[in-house]
Structure P
């Protein structure tokens, strides 16, 4: 009889521990949510790192030579050299 009561008590405690593990504030669903957030943040960090590397390369090119400056002036500002003529071809 005493052994049965001890077994039932231990089983009840085990159920309480598992209930807290699965349903508590710091339980498994919360851990899964945090893992998802960490994965999303890592992806955002990787994208930002790639963007920063591209910007760093662009800044280096702008500091190093005039080719990048000329390309930017032509593409973004539609600038031409004094001896050039702009010809635009429109496709239908």
Structure Q
């Protein structure tokens, strides 16, 4: 299981994610991670999530708007956890 991006494309995508989720509250969940961010970041999160699905279709993204916050849940099978941690932070 691998991302179809390589080299500079992978580096740029990773940097974009790190910027988009900077300061997020992180919570471990079964098979993934839940990040909680201000709801005004929804567009900054939805675009990269859609792009990520094209190169890493094994990721499962769920966005939940809850008043003033956005919950981004990202899950991956065991083989994809290293990529998940690289993009979003540590997972269990």
Structure R
């Protein structure tokens, strides 16, 4: 998860494939790093794991606003995509 204010990575998880457990762990780690800050917005693409009841419940429980990109609108995900582009340049095996 990338903070769009300063571009810092605030949480991350690894998995052999994108899945619900990986996404939920990443979100819970991000919530822990937020501390008492309120009214944070969590933006994601339209992946199925970001539309699951568990993900939505975590957002609601912690007062996060869930924002999702429009279909076929990649500029909405520019911050995260930029991070992955840099990661792939630095670590070509990633």
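The value 2.6 for distance in nm of label points 7 Å out along Cα→Cβ at positions 32 and 56 was derived from one model only; which of P, Q, R is it? So the calculation was done on R.
One of P, Q, R was used to compute semi-axes √(5λ) of the Cα gyration tensor in Å, and the answer was 70, 15, 6. Which one was it? The structure behind it is P.
Here, each number is a calculation from the coordinates, and none is a lab measurement. These figures come from a predicted structure and were not determined experimentally. Cβ atoms are built from the backbone, for glycine too; each structure is taken alone.
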